[in-house]
Structure P
Amino acid sequence: MKKVLIGLIVSIVAVTMAQAGGDAASGKNKVAVCSACHGADGNSMAPSFPKLAGQNERYLIKQMNDIRCGALSAEQQKVQKCSARSVPTMAGQLDNFSAEDIADIAAYYAAQQASGGQGKAALVAKGEEIYRAGIRSKSVAACTACHSPTGKGNAPAGFPALSGQHSDYVAAQLRAFRAAADGLEGRANDGDIKIMRDIAYRMSDSEIDAVASYINGLH
């Protein structure tokens, strides 16, 4: 009972911070550990690490909390009723951060200007068609429905901005959602409606690569 109560309190605090928003100025002093992979301003140079600059606060807070949840045992996850996301490269990175710290970090990155990218010319047409119209024959919804025509996402809903994101990272996440949908180890923190798992499950490798490349050049 005590563990359940503690988990509930933690969840309430996290939600409150997410709603209240963090302090970007304070967040700037808390991202030193993050900059090695994500860049000082959130624009990572390595294509396997996501750009965080310009991402909305609600999404960033959720992902950091989900990553922390992913490091817990299955029993602890049930007690805290959290949504787990396993990211081995993030192991231990968030252990000493409070809910306020996480909110501040999210606010800092949200206030930064995201850098652009360049899609592959051979994939632009196919990628744009998928992003803007979906794949009707496979019942794949257009990306614009949640992530906006410009790739800026939907901050109030917590849908992430995609504009300029590394194509390697986007493709890896879509494949991870697809793996989870197929019952394999992957990414399953897209909620009970499984929207990303359902979409990714219907997409081929070539379709994933095309839309990921288009997203990289969308800015």
Structure Q
Amino acid sequence: MTSWQEYLRFVVTLTAVLDPFIAVPIFVSLTAGERPRDKRKLAQVVTLTVFLILAGAAFFGERLLVFMGASLPAFQVGGGLVLLLMALAMLNAQAGEIRQTRAEAAELHSRAGVVPLAVPLLAGPGAISTTIIAAQQGGIAHNTLLVVCIALVCALLWIMLGLAERIARRLGTTGLNIATRLLGLLLAAISIQTMAGGLRVLFPGLA
């Protein structure tokens, strides 16, 4: 990343990947009957968990790839494919099994905990891949700015979870689905661009 536009692009991409609009109805259903204080506490814990996981990915994700012997271009292609599959599910206003399997969905409604609400519904493979790709070949200053971007996105997530009931009432199911589909369309374009960047490095003849 070489410009503020790229950091803005990362914020937009990460917001689309996390998709707080998908989390809103799930959070409302999960916390039904809970006291407002408990709802706020769960929102804070979920948001903090997402932040810590993604911040860790920003600083240590690339090192893990090097340790595993995976190249960044290959990870770009794989990560882009993950994002594309997530985008296709979002276009159908669904969470998709990459974000959350049926077993995880059942577990989510059987207990009120951080898992699997924060992981993998929010900070799942898509968000982690997006963060690692953005952090590639960056120094401490670059990764620190990425963490600031992650904090901004998590702040938005925290606000939306705190206002989940109001947002659900105002937008309704149709409004939430429309917002998710719009984010899915944006994410589909970003995922194709991410895969194309990786493929150009792996296969220079395609350029």
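Comparing distance in nm of label points 7 Å out along Cα→Cβ at positions 161 and 177 across structures P, Q, the highest figure comes from Q. Here FRET efficiency 1/(1 + (r/R0)^6) of positions 89 and 129 (r between Cβ atoms, R0 = 35 Å, to 0.05) was derived from just one of the structures P, Q, and that gives 1.00; the source is Q. For the read-out mean count of other Cβ atoms within 10 Å over residues 121-128, a value of 24.6 was computed from one structure; give its label from P, Q. Structure of origin is Q. If you work out distance in nm of label points 7 Å out along Cα→Cβ at positions 169 and 185 for P, Q, which one comes out largest? Largest one: structure Q.
For which of P, Q does Cα extents along the principal axes in Å, calculated from the coordinates, equal 54, 37, 28? Spell out each step's value before the answer.
Values: P: 54, 37, 28; Q: 57, 33, 33.
Comparing all candidates, it corresponds to P.
With relative contact order in percent (Cα under 8 Å, 6 or more apart) derived from the coordinates and found to be 44, which of P, Q does the value describe? Display every interim value, and only then the final one.
Details: P: 24; Q: 44.
Working through the options, I get structure Q.
Given a computed value of -15000 for helix-only ellipticity at 222 nm (-39500 (n - 2.57) for each DSSP H run of 4 or more, over all residues; to 500), which structure among P, Q does it belong to? Clearly, the read-out refers to P.
Read the figures in this text as sums done on the coordinates, not as results from a lab. Remember, predicted model here, so these are calculated numbers, not experimental data. Cβ atoms are built from the backbone, for glycine too; each structure is taken alone.
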